[in-house]
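Rule-based calculations on the coordinates, nothing more; no lab input. None of the values given here were measured: they were computed from a predicted structure.
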Structure P
Amino acid sequence: MKLMVPAIDTHTHTYLSGHAYSTIFENITVAAQKGLKGIVNTDHSPAMSDCRWPAAVRFLRNVPREFMGVRIYHGVEADIIDYDGTLSVTEEYYSLLDFMIASLHEVVKPAGTKMQNTQAMIGALNHPHVDILGHPGTPAFEVDIEAVVKEAAKCNKLIEINSHSFEVRKGCEQNCIQFAKLCKKYDVRISLASDAHMCFQVGAFDNAIKLLETVDFPQELIVSRSLQSFEAYLVERKQRIANK
């Protein structure tokens, strides 16, 4: 089945991440040129030594909520900093965010055992403000993929299929295929992400789309497929946080 190109890019970075190259204006401009309806600005968290924190989230208040026909959502890519799933972003910043990615990065937390890595992801999924696991197919972090997907189903959270990983995290394809197959099996929703570190990468989903088409992944499980489906998820998110 041929998939539509997602309307929302849920994982983008600006120069405030420290190792990215573009401004949010440049990212929005490319998003508009590509016909995207929205982007989530998800600069890195304080665990990344080169990140300009807390400017990366605090200064988002100065950014218009819509520009050039593109909606701008306030997010962060929070690091998982231990095997319990503790995050690098603290509670004082939660109210500033529309969307939170939780990710494991080797420069922050070296890979542990399969059990430890799995527990780290499961712990993060249980955080009420976490929406999605970022690039969980990273080969450096071996995990029990089925256990992670089942926990995402239990918590009603999302799994990311990260298109950029196919270029920078060599060997991730088989893990991503397994994540996609199991998300399909357990009706776990996903989002496609460019993980753009330069404006030209915004909305670059080709690798992820190709992979999902090979497993006949259902369009209705892709939260970022349209502006309406993503906005509906954000309403659900607010209810989840209010009921925590």
Structure Q
Amino acid sequence: MIDVINPNGSEAMTQQLSDSLSQTNTATYTRFHFCKASPLSIEGHYDGAMAAHHLVKQVQTLEKQESDALGYVVACFDDTGLDAVREVTERPVVGIGEAAMKTAGYLGHSFMVMTTLQRSVPIIRRNVLMYGLERQCAAIVASNIPVLSLETDPDAFTQILGLAKSSLDTSNSEVLILGCAGMSHWQEKLQSALGVPVIDGVQAAIATVKMLAELKLSTSKICGYAQPEKKGI
């Protein structure tokens, strides 16, 4: 099984994410979790720092409880706590932001990311640079729709669609990446309406973990992702 962990504290968003993938072939080998003590949404550095702590604790608990885990998906587009989680397990750990952006490189020369609030743009831009994908990333566009409003605002899809159309044209992007797990349920609908590949990072990350597990590859422990040193607090 692959454990998909939403680092935020929203049970409703996690359930929506599980429901949106229930009709795909991933449903039979995924388990969904969220971090109850985390902020209800992750929008900015502070939320990310708070959530990363609870995410690591969640993985450490799962490591003790579930010996059948193939690996972990960090279901926040900011890739919150990704490196820290890789230190506490040998199993593959894939963030949905990294998975989506690297998958986009197989499908077109350039991609754009549609995110939620403007404050998320610098975080995503930093990750693009860290992953070495700045030449392929044509644009990072904020919809200015808060994460939790993606579930409740009846106009959210229409706003995302309109902004995606105009931004794809102005940036000459060939692939659209959904920059929030809360947009996952719109992937097929947006792809049909826009006529370009639309990548849901959650599905891309699940597929990546599955591939790594099938190849019997695990996280290297000889240096940067070695287990944390045991220290007093």
Structure R
Amino acid sequence: MAEAVLELKGIRAGYGSVEVLHEVDLSLRRGSVLAVLGSNGAGKSTLLRVAAGLHPLGSGSVLLDGRRVANWSPDRLARHGLCLIPEGRGVFPRLTVRENLWMSTHLGVTRATAEEIAFARFPRLGERRDQMAGTLSGGEQQMLALARAVIVRPKVLLVDELSMGLAPQLVDSLYDSVRAIAADGVSVLVVEQFARAVLGMADRAAIMVSGRVVHQGTPAEVEEHLSSAYLGG
């Protein structure tokens, strides 16, 4: 078994008195893709926010490279190689494509290097480098969000609902890009509501229902439980 780069152990978290994550255990192996599946409200996004330092941990442990990081700020986690692409693309609509990329240079990457990495991975962004990000298509905005993430050469990439609002063919292309990013050595944890979009490129998968992980295994093993667990996608 490959070494785990990100481990979530006994995670409990919630909003006020309402607990939404109940003793969640997940392990992301180095250089692999882990898909966490579940319907809307299953707790997937909250889990990513806990891992990224954006939501308080009730109890349990978050370990990055074996180090406890549950109380670290998002900036500190980013400096140690953990990057989140949030639901809703997370680009700056009133900045150009290039200016969006430059926002990642605070982590030590030059503007020239940022553009070189991004446009090599996503040539379409190079064609639109001076276009306002808010005028890009939804798929292009997701490309830009992915590009901003890979610029900083993360160890761990957390991706929240990449397929939201996009046509299936475009989703397939974006997940091909995620698979290519993983092939370069980045460990990827992606949460998705629609299994079809992600199972084909994942190494391992898990199903969340009502804040609990109910099945884990290979994509083939997990797929057997999808219809009984939750999915309408």
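Given that Rg and Dmax of the Cα atoms in Å, derived from a single structure, equals 16.9, 55, which label among P, Q, R identifies that structure?
Details: P: 16.2, 46; Q: 16.9, 55; R: 17.1, 50.
Answer by label: Q.
To which of P, Q, R does the computed value 21, 18, 16 (semi-axes √(5λ) of the Cα gyration tensor in Å, for residues 9-112 alone) belong? Before the final figure, lay out the partial values.
Details: P: 25, 14, 12; Q: 21, 18, 16; R: 27, 17, 13.
Source structure for this number: Q.
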